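Please treat every number below as a calculation from the coordinates, not as lab data. Computed from a predicted model, the values in this text were never measured in an experiment. Cβ atoms are built from the backbone, for glycine too; each structure is taken alone.
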Structure I
């Protein structure tokens, strides 16, 4: 499986949008995304310290789905830099063209630098 940066962003947006007072949230789904691919990306976000979640898995098949808990501070920080659709798509394109691949850290640095430039911070 390849890491899908658009799915990573979609999961963070979904985690932010869910009701924090909801009782017994069930497994989460994103339309058109295989639950196993979704769960594996949630694992990556948890590993990166951007999200708290419970991954539902099986010893035989690995991750099956996930229950999203909440974003971490770092998750909010990244999402705030990645929230704007235009900046996000431009960032993905520029980073891929210049670096040949989309590294999470490089993408984050690019998005933060663009936000700083937008408000006049060198």
Structure II
């Protein structure tokens, strides 16, 4: 069973993602802050990360940079309420698997997850 880490400070978003992804057969680990996400990744590397940009203790791009220092291949999907970040060079330089805006299109998210997990095993 593939494990997905969801890092988002919004409890409702975490709950929705956990519900949807669990129904798809994934094991879901939750983090409400960037520091908590990094701690959980050190404890057990997930197969994929869904990462919010705006979080209280550490911005998503800082978390992305920290992850990339340790793991260049871990698929990361950015999920943000801010569509303008989509074209930000920093996001793409961080080699993200995808960028979604909230409200989340779950069909699109699931397609990105399937592709990212397939690409990471090939």
- Query: Which one of I, II has helix-only ellipticity at 222 nm (-39500 (n - 2.57) for each DSSP H run of 4 or more, over all residues; to 500), as calculated from the coordinates, equal to -13500?
  - Reply: II
- With mean count of other Cβ atoms within 10 Å over residues 4-11 derived from the coordinates and found to be 18.2, which of I, II does the value describe? I
- Note on the structure: Re mean count of other Cβ atoms within 10 Å over residues 36-43: value 20.6 computed from one entry in I, II; matching entry is structure I
- Query: For which of I, II does Kirkwood radius over Cα pairs in Å, calculated from the coordinates, equal 14.1?
  - Reply: II
